[in-house]
Every structure is written in C-alpha cells, then in structure tokens.
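Take a look at the structures listed below.
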Structure P
C-alpha cells in the first residue's frame, strides 16, 4: 500500500505531531510505503523529523485555502490574489499528480482542512483521497474559507473517499454536509509516556499549574490568569505556567493583565517549548481553557503524564473529560468557577492523585498512536477493497 501524506505546515504543531505518530506506527508495517509532501516555507521542524525517520518527502510551495477572518482578506487586491493562489496550487497539483502515478500511490491523505491541494491531485489522478478535518476553523482559529464556504465544503465531499473528523464535536458540525457514511470519527493518537510517580507535596509548597497552547484569545489564558487572582486572594499558594508561542503580540496583553493584577510572582511565561515532558514532571495539574477544542491533544498529553486536567465545558474537551472521574469541567469563560474547581484539587491531594491515575488509564485505553493508526489503516483497506 503506497500512501502520500500532504501536510499544511513544516513546523511541529499538533496536527504535525499527530501525523508523525501515524507515520511511526505505519513504519512498523511491511505492507506500507510512505511519502510526505510538505510546504517549502516554515521552520523546517517537520522536515528534520522526516529526515531522522528516513521518510521520503517532497518540498514545494502551495497556499492554504483558509485565511484569517479579517477585513484585509476581503479586499479587491485579495480577490485577485485568491485567483492566483488557485492557479498556483493547480500547477503544483499537476507536478504531484505525476509523482503519484510514477509511485503507484494508492491513497492520498490530506492532514488538515486548511489546504486543498490533495483534493486537486485526487481529481487529476483518480487516486482515492482521505481528508482529515482537525479544526473547526472559525471557532478555534478564526479562519474562514478563502473561497465560497458551501462550494469549498462540496469540493471536500466530492474529492474525498472518506473524511476523518477528530472528534464528535467536529463530526456534529459537518454531519449535514458529509452524509451517507462519508465522514468517520477517529480520535487523535498520542504516544504513551513512562511517568515518574509524583512525590507528595508539603502544605506550604506552591501548587504548580500548567496551561499549554499558543498565546491567543481563543486559548483562554486570560480566564486562567483571572482565576489565579481569585486563588491568591483566598491565600492559595499557586504558580501558573503558560507554555506556548506568542501570536499577534497577545503575550504583551497577558503580561499587562498580570502586572495590573500584581501576579508577577504567580504567573510565568515559558515561551514555545519543543517538549513539555520535563516541565510536566513538576506540575500538579493542568488547565485547558480553550473556547473550542477540535480534539485536545494537550488534554490527552496531560493525562498521559498523570496530571489531572480541568477543562472548559465546550468543544471536544467534554468528550475527553468525564467529570469527577478523569478530570473536572468548569463553565467556559467563568474564572470564579475555574478557581473553585482548582481549589477542589488543591484541597484534596488524594482526589488529585486518583484523577491523575484514572486519566492516564483512560488515555492509554482510548487515545494512543497505535489505536489511531490501526483505525486509519483499516479505513484505507476499506477504501481500496483489500
């Protein structure tokens, strides 16, 4: 079985990490040959990972067909640009179509809904196409289709043998469009971690809390900071660490809020980290404050590291967290409710430990890279009838 994956970025975002997890599992199978297409712009992080794994890849320039939902992308100039983008992508699709035919590709797999070049290649070659939808678009990243939304979704439908939704929440958004079994839910996979059991904390020690994710409004860092203010006001010894890259100078806005609330000793900005494993060893619990998670990779990673998670009751977070069993849920954008849920875990270290243990068990039973890759492999076999 010859597979061509097409990725939307050359960095190591959540979608790229999920792709690498699939590649690692497929590399164990003798009947799968993998090729990967990556964009020529970016930080080359994904390219380096492919080189380390000895995976054949092709690097060329192509454009997203989703853009930020801002006025600057609605101007006459951008109307001309989007026509040029389509023509450019089509030319690149022709190049890749030749590679597909030469390599006897059986499945083209597009790893994100923000690019359409995989659909173009499939239309040119007739090769079966799997399209992964890993994002809401508008709700989580403030992205919209560059072209007409309904026509774009019809393009996905017509040029896909299967559409993979990474959560029930994504499925529910699109189920009226991708009918007749076209779409299937396959949760992301995360690598299993060997975790060092956490030592018991003394009462006077600070409780360490992690919120991992890009620094932007939709990730809810502001709500977390306001919750920390409530905890400090009630004499709780807490430290919130924010780990993630800054987007659109949002970090400055958060730092201004921290300064205004006099929380400089309680809130740390760690910046972007390639790996959070070492940081997580010192954490007592983690927060997922996103307004709409399409899946919640950081939620599962926290569980894999035996860190209890408190998440906003929205998006796919409610699919991953079973209230009181493997985590706690709070009312979205309600810092008082979030602070109260944090207090529950601080005040009851036994419950904190139990939820962490249950979370790890739950994640290992449902969200490993092996489970994810197995389901995708079976989907491929179904599509090409083997």
Structure Q
C-alpha cells in the first residue's frame, strides 16, 4: 500500500476510519467507492481528525470506470515538467497555491459581506468578489524581497508561466502605472475583468501603508503597514452593505480606518483610491449595473490641502460678441486662507470689459486682471465671472 492511492469499498465503517487505516498502511490518498449513485457528504467520524491524506467519495458509476482500469494494471504517475521540456498548455490548478488562496477568498468575502446571517450578498453586477480573491492570492504569496512595482501575475503556474509572467488576467498586478494603468473605467461585466480593478486599488493600498508603517511578513505584527491594510480590507467587508459596488467598498475601508485607527490614514486611503479613479466625486451608479460609473481622480478636499482654481471660457464665440470667462476658486486647506491674490492673464488682442466682473478687480492692465481677496474659509468656494472683447481689427493680433 505504501506510496499508492487506495480504492476502498464504502461498506459500513466510518469514512474517517477507512482513510485512517489506509494512511497507516502507507497510502498517499484514498478513494471511497459507493455502492449507489447517490451523492452524500463524508463525515469524518471518530478518526477523521487523524487523517492527513486526501480522501474522496465517488459514486458507483464513477468507481466502476476506475475499477476496470485498476484491475487491468493501472499506473498513475504525477511528474513535474523538466525545465528543458515544453510545458503543457495548462497545468492542474490544484497545485497552484495562488489558485487555492483565491478560491478560499470567495469563502471569506461571501461570509463577511452583509453580516453573519447571510452568505448571498455578492450576486450583484458590480460586486468585487473576484477582486478580493485575487488580493488574497497576492497577500498570501507576498515575500519581503518583492515590492509593489514588481510584476505579479495570478495563475502563472496554471498556464506554465514564470513567476513574473502576466498570468490569467488582462494585465499583471503592479503599483507601477506603466505596468498596469487600469482605472475604474476599465471594469466590464466579466467578473474577473471587474474584480482585477478592485484588486489593483487594494494592492496599491497594501504597499502605500507598508511604505508608511513598514512591512512584516508575520501576520501577527498588527503595526506593520501591510497587515494594517489586510485588517482594513477584512473589516471593510464587514462594514459595507449587501450587494456593494466599488464606492461602497471604498467608503467601508475608510470607515474601517476610522474605527480601527482613529482615521489617521484617511488621506492616504483617499489618495490611493483617487489614483485608480475612485476619487471624491466618483460615482458607481447602480451597484447592480456595470457601465454607469463615473471616474474621478481627485482626493478628498481636505486631503488636497491647497488653494485650487479652475478657468473656463465660452466654447463658441460669435463675431462681435464678448468672450465670457469664469474662474472657480476653492480653498481646500484645513484652515482659513488669508490675503489671496488672483491674477488672470488677458489674451493678446483682447481687453477687459469694464464693469463686467462679478467681483470688482483690484487692478486691470492691458495684459492682466487682479483680484485681492481678504480671506476664504476652509472648503469655501468662490466664482468670479468677467468678459473680454476683441480690440479694433486694426489693433487685434489674437484674442481667445
């Protein structure tokens, strides 16, 4: 029996006892053949906890097929391909620990989302189940010698690729945007194509926190940045609603940081998500639909912590009509901004239309218009509108 797979009749003994005795006799695995074609569960019984080898149950119909070959001298060989041989098109995913971690991750995300009373909250179109599972693969196979920008594929063994291969996703995972530049707009209805965008954001967060707090492969070190991220992701699943979308997931991780860490990582988290298009004003639309999302790459206002100004003008200008300009000034600092000086250039060939500004300018010259603003409160927004007109054709060089 040593080194062999044991084929055992079902009989009346407990499954665990049969497997345990076969294990003690040297078997490397057990297949228990039923006398019926009924599919049943395998209860380990009193000896089940002692079994350390794989044990499988198959129906009579399936077993009869195997028994025919066994009685005619069946030999099963499992061989690792040699380096100098061409690998097959695909290899058994059971031998890829990344695949195992991925599938195990589905059990985690399904059980954590929506609370302990349900395991059916991830059936909607924008749910990120495949994303969490790929993240599980990445964190379970992370090693100190490899960093965020390094290429990380999923299922590389299955397709016979090297460690730094692309794997079975559209692009490999990396915090380097030149390697994987996917953002929120790149999701589609295929669950893996959708999930990989969520994984990218989580992988970015993993390394951003590791850069801030340090990296430790020991999961028990709760102060290491990579482990802080893992805890945030796990707790985010607990906090998000049933049938979540990407923005729900983002908000849940932000909430988890408030609960776990007093919110000290809020701006880091916002910056990471904004980089992949899940910024402050991003919208997921319906979490049961893919394609109605809106990207945004701006962090939360107070995380930007600066004054920002946007300028826009009429898209179409009619001959003889003035050109309308609009300046939007936002104080995204955490405190009051004092003594603000706004300078806007007047295009060549144009002149300011006197009295057209919604806020009277401090000075106006042939080339610029200036406003002096005493102060703006934190998060205050101000809009200034004004007009310019074309100079006389004989004097005009360019305007617009």
Structure R
C-alpha cells in the first residue's frame, strides 16, 4: 500500500520532498506492532486532542510521553484525548490507518514538540502501517511554518526504570508528601489513610496460618458474609468448572469443585477488594476492575496447570495473585483522587506508553509499589507481596 492519498496531496501542495521507509508488519498484532516500531525508530507520531473550543493536533516523538498539562498551559485550554471512536471516524473519512505526523492535517491547529525540529533527519508516521515518511531537517522545516514549536513532551526511558536505590516505602511517602504538601513523618498506613481490613479478611488471614483449620472453619467464615458467600457459590457453579449437579452451599463449593486452598484464597481476594471503592472513571477501553481481575486469575490458573507438577506453585496462591494483581489501581483512585483523574487523561493521551511510566511521571510511584506495600502492611503472604511488586519485571528471579 502506498502513502495515503490525503497525505500525498498535503505534501505535494506544499511542494515538500520526502522519502518512504518500509515497515515490517506483524499482521496478527498490527496496531501494537505499529506503535512499537514508531518507538524503536524514535519516529514522530501524532495525537488529536479536543475540548469545547475544538480539536488540536499534537506531534511528538514516539519515545516520549506527551505532557498534557504542558499542552494546556501553552494554549490556556482544557484539552483531553479525543475518543477512540472519533479518531476511528476521522481515519476512515481520510482513508488512514493512523493519524499522520504532519502539521495542518484537516486544517487543525498544530503543536510540535521542540525535540523533533532539532534532528538532522526525521521519520514520521505516514498514516499507513506499512510506511514511514523520511524528511531531512530542511524538508521538515518546510511543513511546520505555521505550527507552534514548544516543549510539551518528556523522555520515556527514565520513567521506565524501576528505581531500586531507595525503598518502596520511601518512594510512596515521597509521593504522598508531594501530593499533600505536608512534610510530616507518619507511619505509612496513617499517611495513606487507607481503610482497615474487614473482619472477614482478618479471620481468613488467621485461618491461613492455622494448621488445624478445616473445611467447616472456612465455610463458617464465608457464610457470615452473604455477598461473599453468593460470589463463591456463583464461581463454583460457573460453566468454567463444569461441576455436575447444583452447587447448593459453600461446603459444596469447597468439597465438590474448588477445594479448600482455592476457596480460601478466592474469599480473601474478594473480601480485600471490598476495602476499596471501585472508581467509576478510567482510561478509554480499560476493562472494569473485577472483570480484569477474574481474567488475570483464570489466565494464571491456566499457566500454573502448564507447569510441571514438581515445580508447580499453589493453585490458590497463584489465583489470589491474579485476583489482586491490579489492586494498586484501586489505591491510586482511593488515595490520590485528583491524580487519578489526571492519570486517566494522560493515559488516554499516551496510549503508546506503559501505565508505569505514566504513574512515575505524575506521582513518582507505581500501582505495583502501592499494592505490594499495602499487602505487606496487611500481613499478606510474601508470595503475594512479591508477585504484585514484580509482576511487570521480566528479569526478576
């Protein structure tokens, strides 16, 4: 496929010379591959922002994070990312697969990050997944005459480094101090103002370390919480487990389907989830919290099954890690409400950026650090604490 006609027309109209650079394409993961290639090549990418006054185009390097606050300060506006469905309509109407990194697209006001204009040669998104545009500095200068050049993006690489030079607690306290502007030394749980563990969760944790605990002890705890009991029975009765006959009680769920270890960890994960309020807002396209938790838990259960039996971890413990893997997301929403709103907007503006980089840019701490710290404070098993903390670290051993 050649460069899109609308892009050719725009460049020809301005009498701009350009070259085309072919892109290797992974057909199975087209959008993901496109973003990764732009990042690898440090190519220019484009996003469309909007507010009540209209739309604005912003062009910056794919190896940077677009600072939405800097954009809004520059224009004295309250811009946010355009909705994915609006972007899709825009692309379809102009026969594009992505937004080309070219100023004046559809006559939009354009901002360009200063780092791009300082390069001797520039690769840019052409609007076609299989092509990148290549410009010399002089050629790129030709097409940006009417655009506003400003500092609106920050390098991604420093934000992607998991800093182990200081403890998670120190980093979390630093984030809280920056948030509150209070320079007071308090214990972590007091500073974070997090809710205490529910009675059900406390009883389950005690049961975990009781070597004499049996099925009746666990069933009794779960049955005292009607909503938790209903969830456990519903879980056991789901088609996923294909249990014969009806599941009529917690005892049935434990003995016939899930087992003691699984129900104990499932009940613990569900009861911990109730300690936090599920946020109503979130980044575009993000799965609801519990749906994502269940998907991850089921995926981990499948992975554990694939591990040789001699090296296989506990099903229940692995399932619990899956249920709680995104618990730090709830903490972000609970403890830092204004920052959580900013996080959602910044994540929408930078869909090419991992959530950890966005969180470090805003707060200096990630959801994985917050989740692991709280699990430690709540005396959760070490496997859960480490699992939550290191889940995004492929090099952890």
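Out of P, Q, R, choose the structure whose coordinates give FRET efficiency 1/(1 + (r/R0)^6) of positions 262 and 318 (r between Cβ atoms, R0 = 35 Å, to 0.05) equal to 0.55 when calculated.
The correct label is P.
Have a look at P, Q, R and say which one yields 61 for percent of Cα pairs over 26 Å apart, as calculated.
Traced to structure R.
Every number here is computed from the coordinates shown, using simple stated rules; none is lab data. This one's a predicted model, so the numbers in the text were calculated from it and none came from an experiment. Cβ atoms are built from the backbone, for glycine too; each structure is taken alone.
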